[in-house]
Structure 1
Amino acid sequence: MPDTNPLLQQWQLPPWSAIRAEHLLPAVERIVADNLLTIENVIATQVDHPNWDDVVIAIDEADARLNETMAIIEFLSVRHADDPEWLAQEALSTHAAQHYKAAKAGNRQLLQVYQRLAQSSIAASFSDARKASLAKILRRFHLAGSELSSAQRKDLTRLNGEIDLLEKRFMSNLRSVNAAWSKDIDDAALLAGLPAETQAHLAANAKNAGLSGWRLTLDQNTYDQVMKRARHRGLREECFKAWCTRASDQGPYAGRFDNGPVLHKLLAARHAKARLLGFDNFAQLRLLDRMAVDTDQVRRFLQQQIALNAAALARETDDLQASARQYGIDQIEAWDHDFLADQLRLKQLGGEVQDLRLFFPLDAILQSLCRFSEHMFGIRISENIRLETFNENVRLFEVSEHEQAVGFIYIDPFHRAAGADYAWTGVLRNRRINAEGRPSLPIASLQCNYTAAADGLNLLAHQDLRVLLHEFGHCLHHVLTHSPHYNLSGISQLSRDAAEFVGQLFEKWALSGQFLRWLGTHHQSGERLSQTQADAAFSTTDIQRSRETAMLLLSALFDFELHRSHGDGRTVQQVMADVQSAFPGLHIPAYCRFANSCDYLVTGYEASLYAYKWSGVLASEAFKRFEREGLFNEQTGRDLRKHLLSGDRQSLPAALQAFLGKPIDSALFPAPAD
């Protein structure tokens, strides 16, 4: 009798509405059992003469089946966040999946099969892509401790379990404190300066809580609006203190949901794991597949970028101080920076940026981004309104070429309480070709955290547009790959510096006045954005930009130093103080606990935040070709797709050099240590 569990059926797109809590664990347990049988069969039949299809593709297919199932469960968990039965089944399913992956990674017999394949005579004739795929598999076995003794592997398993639990506890504490804090307001004067749509959202918060007036919460969008627009300095200060002391021993919830002890244990576990695997520290481990060769090169790169930004930071800090006096501010505090910078932009640009949001309605922007991508990359992107999605606000887009689908993109625009409070790109399936030559098409999901407008008219600020382009670039990077190999295909298989490159590159179009003028259309009149308005939007990114750059560099250096220097006797706060000394113009109070709420530390970017700046430098170099040849130049777009979007067949530097037609400027990055 066939199994009716929807998670065990073949699908091109997930059967979202058919999946229930009772389906989760049975499906995962069945898939795990099938995968273990596959491994046993590979070991039994491929010892003497292993071949690509019966080893690599067979195991890849098994892994993909489990990973895709777990991805579906993860996406649906936001919808079912209030369902105890779902959460219990999800936890059991996750445990079963992790147990399988640990058992597979520690299987020395399977490793030996891969090693024999790599050393066989047929491997010498493998394509470069196959060689890269096989090398990556062997490297992952190494990082899973396959060469360690039995006792050491047990230690590694224990450490991996601790790390996973601590990362989850970190995020749970952060979600709890975000949900716990709110501020109810009944005096409209406190909201002076906040946009009407923000005030409407705060009023809706209060109404949903059964109150009159307005309710502030600690979601990213509300916090940003208060810090940039609220004229009431006391309100900004209160929100700032609540924000920068989240999940710590300071602030309104001091000692509750405290991530300080969690982070201390997490850093120790990561360091112990790195040492067990033969690395000096966790930062060194993370560089194993990166462009940077050693930790010293990363540190010197960040110090170089700090030095390049220092003069602008000092100058703009002086400008801010001069403008602060008209607001009665003698000493600029951390909660004044964003507000004063925003006021300075408005003053310098003569109000041209006031109504820019009216030219960037979300629906029209999505349509325009699809048309732009079609023009540049020779594809077609069409929305499918007939098929179901994982939430009522999610939209599905099919990417095709020569009238054949090549991939799918879900776009989930709005923030939900149980979801992540940041924009990100998720992966539901990587492209791969099975032994019979049939492809599985890639699926990406663009997750934004915009606040849904009460009237349904969702207008984007320029920063929202930058974020959308960044994540849209990630999605195209994922679905346009040509790679047939599961572990080379798509953004989830790339190193952080390579994965962030395309997102950073797509942001460059949002920083172009010419592109903005083409993109921006008034949601009512249809009028195009004027040259003056487009220039103003572009200029906002230059005025008081040094502090944004400095905060990114501070975060990157702090993250890297935490993982590079663990064990040198300094506490987390001492590391922050030492790093912060390189940024005298930032005025960060001593009570701030930046690390305690920095979700990058537990979402795959640990010891890797520097990759944003690293890839950003490379993206700037790549965009220079578009500036020379035209922002809408089809041939340049086709070359970008060929060299940098088609798959991980060569390193990012080699691909970028091919795209540019010349070597990367050696002055951009410090040389590795001798």
Structure 2
Amino acid sequence: MKTVKYIFGLCLTLLFVLNCSDDDNFEYLDDVAAPSEVSATFLPALDENTGDLGLITITPNGIGASSYNIDFGDGTTEKAKVMQGESVVHKYEEKPEGEFYTVTIEALGLTGLKTTATENLEVVFKAPELNCDIIDGSDIKISNNEAISKQVDIQVSAKYGLSYQVYFGETEGEEPVVGNNGDAVSYVYQEPGTYNIRVIVMSASSQTTECSFDFEVTEILQPIESAPAPPNRDEQDVISIYSAKYNDVAGTNYFPDWGQAGQGSGWATFDLNGDEMLQYINLSYQGIALADGTTVDVSGMKYLHLDVWTATEGLKIETSLINNASGDVTEKPVWRDLTGGEWTSLDIPISEYTDQGLTVTEIFQMKFVGDPWAAGTVFIDNIYFYKPSTVAETPEYNAPTPTQNASNVVSIYSDAYTNVGISELNPNWGQTTTLTEVNINGNNIWLYEALNYTGIVTDYGNPTNLSSMDYVHFDYFTPDAEALGLKIVNTALDPVQEDIVFVDEIVRGTWVSVTIPMSEFNLDASGVTQLLFDTAGGSAKVYIDNLYFYADNSTQPEVAAPMPTIAQSDVISIYSDAYTGVTLNEVNPNWGQTTTLTDFSVSGDNIWLYEALNYSGIVTDYGNPTDLTGVKYLHFDYYTPDASTLGFKMVNTALDPVMEDIVFLPKVITGTWVSVTIPLSKYNLDFSNITQLIWDTSGGSATVYVDNIYFHN
């Protein structure tokens, strides 16, 4: 058993011996790390003159270490100082079988950063006992590494063993690889094959036990992990040929018979733990053909992407696009080098084809060629054309300004309120997540990158009582997340209580407000100390603002809806005091509904109040329809004490027949303002001539307050 702890300090002496002209010369110190992978190996050192037993040579090692302080663990008060690459010899007394000395190795880096590790040392003056007949048993374990081609891993655990040497048998006069008894050692062979491996185990008395055996070294000839996951992209930004991530062009043939078998090639679908990919065996050439009569216009795309894996070093791949412009078939190739034993991600600019004179408006086939010819197998996944995302990567505006009364709020992070104390942010719980605070238009925002999960710790000694809170609110902006959940943890209880709620539907490229009733969390909220954001195993970029809990148990709005922040130039407003809206010819026109509509006001903010709402229409201008082409999002705020269903229909009456579609909310939250953002891509509609907007409770009869109805980018 090895234990490691890190001790951080800075040797100020270094600052005086360096000759620096300005403070910037020391910026590199910010990135200096403590020594890592600190360990020590033990070898017997029998005194040839006296025959004394128990002399042990200790050789410390570590990445980034310049010297070591060694505590021998036998009560010797003086530590030994050893420089990197050197050893120290120490005499130990024999201990009863099963008892150990704990040797402590303190590794020091050049800047004074320290890392401490411990190694257990058994000193028994008997010959090692080793069963050489079973090389995959408890004494000797040997295997081909599953992740590194041609690497062999050996672990020797001999009774009375101190350390061992391994001669891997690939070269004459090789230096043995040394490991402590019970630890593993590794060796990477140049070529696969069967090798004679010799193991010599030593005890503290310098007695040895030796065994040898033949072992077959193998190379990895197929991928053991999937290709990198493609990013989230809007449908209009990608044309997929073969990828589980996107919708592929229907009817594509990935193994057309173009006579490849006669050129020494074959093909198959390779399944890696449920992840299917194309396998082209001994690639000479191979084609992909779209369904008869199908072509794709990739002139609006910027890149062709594919992920390729091969075990063959030095292999090149040609990727040709074949265009069928009105029956005039032309093709052009692009070559790329592949790296053996790992995935190579290729992003080929479409311009590399068009610069050769290829028209790319009617692509109907692709072709792959291997060089050397028929000499290497390739695995291919994620074949698609794409252009830079039309989804915004970073927010241009701030999230809507909160309006809840501060007296009803427990704020974790928001410039709008006084926040509770936070003792830890993104604590090191094994996540990939990084956290920085950014400022946009004078507003502080958390930016999480590579977010799989992250923690927020308030105060373990003074838990936050949220038992009187009705809702939790936060605003997020993400260009790529697929899932986002908030976990709440009560660590004051034994056992700890926790629960997580995920956002119903992720909307990307704009600020989205999330309101979750506390009743959805199944836990005692009286002693909350931890909050966690979770992407359900993903890795995403997420901005977070206005994370707070609040109480709101009224039956009508007592505060205005959150104040919009998007500029008027990016908005087409239907109804909002924040913007100048389009012309409305009719509101709640008499179409046979039960609904009544009146004006309502909170703190000077005008709000529509629908009562007995089953459905209700809004007519802009039949003579001058509203063009929403190219607009991305619909926004509105609602407050309802009793609705269970709420949908928003859009109608293009300029078409014959009329074209319309409705989107219902995944769920309706009662008793508070809720901000809704719906991508217009969810509507199957021609947006060029919108004249009617319709609320619908799907046959219900509800009271609904509505504000800030607008479309935006």
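Values in this text are rule-based calculations from the coordinates and carry no lab data. Keep in mind that this is a model prediction, so the values were computed, not measured. Cβ atoms are built from the backbone, for glycine too; each structure is taken alone.
Of note:
- Test item: distance in nm of label points 7 Å out along Cα→Cβ at positions 442 and 474 calculated as 2.7, pick one of 1, 2: 2
- Top of 1, 2 by mean projected area of the Cα convex hull in nm², largest first: 2
- Which entry (1, 2) yields the derived value 6.5 for distance in nm of label points 7 Å out along Cα→Cβ at positions 234 and 642: 1
- Answer label among 1, 2 for the case where FRET efficiency 1/(1 + (r/R0)^6) of positions 322 and 554 (r between Cβ atoms, R0 = 30 Å, to 0.05), calculated from the coordinates, equals 0.00: 2
- Parent structure of the calculated result 14, given that relative contact order in percent (Cα under 8 Å, 6 or more apart) is the read-out and 1, 2 the choices: 1
- Test item: helix-only ellipticity at 222 nm (-39500 (n - 2.57) for each DSSP H run of 4 or more, over all residues; to 500) calculated as -17500, pick one of 1, 2: 1
- For 0.05 (FRET efficiency 1/(1 + (r/R0)^6) of positions 314 and 530 (r between Cβ atoms, R0 = 30 Å, to 0.05), calculated) the corresponding structure among 1, 2: 2
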